[in-house]
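I've put the structures underneath this note.
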Structure P
Amino acid sequence: MDPHAAKAVLERILGSPWTLVVLSWLGAGLLMWLGAHLAGLTYVTFGRSLLAAIAASTVTWIASELFPTVALSGISLGIVLGLLLTWLVIKEVFRTTFGKAFLAWVFSVFAHAVGIMMGISSGRVRNAMTHLLG
């Protein structure tokens, strides 16, 4: 393969918003793996942690997109439902309690926040959920 073509392919991959999403998921999976260990969970593998991170971010996104304008005491129903579904996903993936699922989840929040900030600040990911902040 031509070195210039290889460089162009690499630049397209690294410049893709999906690269940031995948890096965010990997980071969230790693931190959830660590959090699951710290929470004393039994069935902890990196594969389960990655599955939990991807599923948690997916159900949160779906819930927030389905119910963005419905509010409970000023908080989006989508966010509340997304959090509950996230904890349920983590509970089921790791076969644990809601309390321990919450502890494992706390670590993934940090990775997602960093990934979102990187994407927005780079201009590669648009802030599609600003309606949730106001």
Structure Q
Amino acid sequence: MLPTGALLQHARGVAFSTHRDIPIPNCSWPHWYLRQSKKVWFLIDRRSVAGLRRVFTHEGKPILHRSEVASSRILSFYTRRRPVVWGDYPAWGWGHGPGGTQLYLHLWTRWTWLHPEACGRPESFGVDFFRPEKGSPGSS
């Protein structure tokens, strides 16, 4: 389960890269449409969010796997915002990205084809961090 508590930290996307971590400057249509998956990078200190739950967003709407949509706990924080529903769980990880970024969200090629408005706009993505629920992994 995901957030029920207060938002502890938030960050907006700051850069895109290829799936092999080569930065994509501005809106590059060939990269957006013709390359494999890409990454949107966030400037987050990994230590500052250790043990917290994360929810990625697009235009302020939570990005959820279809199995998470029925959970009112997830959506309670994002009132009146229809979630962005993906058929796969959002893929993410830690690495060394452009401009000192460390956290990334994978964007699948098919998703980028369907959302050309996001090209060149990493700030349209966000990540929110919440305290984990009691009894969930990472809680004490």
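All of the numbers you see were taken from the coordinates with simple rules; none came from a lab. Keep in mind that what you see is a predicted model, and the values were worked out from it rather than measured. Cβ atoms are built from the backbone, for glycine too; each structure is taken alone.
Things worth noting here:
- Winner on mean count of other Cβ atoms within 10 Å over residues 27-34 once structures P, Q are ranked, highest first: P
- Structure from which -25000 was derived, helix-only ellipticity at 222 nm (-39500 (n - 2.57) for each DSSP H run of 4 or more, over all residues; to 500), options P, Q: P
- Label whose coordinates, when relative contact order in percent (Cα under 8 Å, 6 or more apart) is calculated, return 41 (choices P, Q): Q
- Given 12.9 for mean count of other Cβ atoms within 10 Å over residues 19-26, calculated: source structure among P, Q: Q
- Identity of the structure behind 1.19 (criterion: Cα Rg over 2.2 N^0.38 Å, calculated), options P, Q: P
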